[in-house]
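Here, each number is a calculation from the coordinates, and none is a lab measurement. These numbers come from a predicted model, not from an experiment. Cβ atoms are built from the backbone, for glycine too; each structure is taken alone.
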Structure I
Amino acid sequence: MVRVILLNAFIALHTIFFVLEGLCIALFDRTGSLIHRYCARPWSRIILWVSGIRVNVRGLENIDPLLPRIYMTNHQSYFDIFVLLAHLPVDFKFIMKQELMKIPLFGYATRRAGYIGITREDPRKAIASMNKAAEKIASGSSVLIFPEGTRSSDGILLPFKKGGFTLAVKSGCDIVPVAVIGSHRIVRKGSFKINKGSIELVFGKPIPVSGYSKRDIDALMEKVRDTILDLMAGHV
């Protein structure tokens, strides 16, 4: 119990420190790249280290940091965010829940980092968010999406939402499937207890979207989902 309280208190204070640092860096950062590199990454790495989390990474040969791509990953825990920030060696922009971007200071820092908020309950706002993501890709940035739209409580892959796949077809940007394995055992959904342990992060081969149209969204979605399932099962 004492560890739970101290660890969560540390994460809160640690987050405030890096948010304030990010606000200072934002004065000199037009694209959000410096905030991502010098705030978001070290913030995440320190949290993982203090929490006693080891991350095993496979498939880095499938990553090209010079090419804008759409990274799609399963979502098991809020620790997925720390894992991806710390170990995906790309200047990417999160597509995240709009509610998180309303948190005082933290939300402002995420906006200055170029992250994109999405309101799934409002189709028009969701489309506007995806258009903004397309602009980021056109400017050379990669984007990271949780296509399930929410966290899985037991690690089982949930059904996918279509928005990210529509974005991929519209932008012509290849999709990199990503699997996060074991994070649901670190922090259970709705719990504050952080367990020590290991998480595996696996990057699959890029999936080209050329040849797919809006009529083929379901087929593309199925292909990406099947690939992530294979990555989670260790088959790729």
Structure II
Amino acid sequence: MKFGWITVVMAAVAATPALADELVIRPALGYAAALEALKASYETATGDTIKIAGANDAADLVIVAKQQVEAQVKDGKMEAASATDIAEMRIGFAVKAGAPKPDISTPEKLKEVLLKAKSVGVSAFVSGQFVSGELFPKLGIADQMKTKTVVVKAGPVGEAVAKGEAEVGFQQMSELLPIKGIAVVGPIPDSVQRVTVLTAGIAPGAKARAAAARFVAYVKSPAAAAAHKSMDLAPVK
């Protein structure tokens, strides 16, 4: 028997003060802003409170790019059976605030913009690995980009663009949108896009297992749609 989302979510998130818990979440950088955007509404709906875990802190729930799940399970940081896809994110392109927004609507136009740019910022992680390792070769400009690619090893690429350390930059849309001092041009064209799925999973030894399950049900419901949309996160297909 199938139930509507309202019934499912009400059952999953309903919590009395006696059952409410502190839920410690370690989010992927690409989900951090969305988590902040929906934190208050989740806490009101459930009575739970959310705490953001530091890099070395114990967590009840971990949110990572799907391709990292296997390693998380192997390292004992996530229970395989609990892994649930919660959203999709796309790679975006940004320039410094006040700079003209270039036309990147087609691969050919994106290529022109990149060849004219003096420097291009990319992440040292998932999105940057794709841009340098797959996008540039696909556009036929891998050699030309070698001398002007700025790999940002710590912090958002958007901050490097805002500081003038890179003229333009690539990163997940959900990581670019919260950054001040830049203008987000938009996602790169679909034909050269890399969609990354975000997956949530309960950590072994989690103290707030019920709250973790409530949170996953909540973020997959229409209640989280506005927060996800504000960060250009899409429902999992």
>> Starting from the value 3.0: which structure in I, II was distance in nm of label points 7 Å out along Cα→Cβ at positions 52 and 156 calculated from?
In response: I
> With relative contact order in percent (Cα under 8 Å, 6 or more apart) derived from the coordinates and found to be 25, which of I, II does the value describe?
Replying inline: I
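The value -12500 for helix-only ellipticity at 222 nm (-39500 (n - 2.57) for each DSSP H run of 4 or more, over all residues; to 500) was derived from one model only; which of I, II is it?
Numbers: I: -12500; II: -9000.
Attributed to the structure labelled I.
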> Given that Kirkwood radius over Cα pairs in Å, derived from a single structure, equals 18.1, which label among I, II identifies that structure?
Replying inline: I
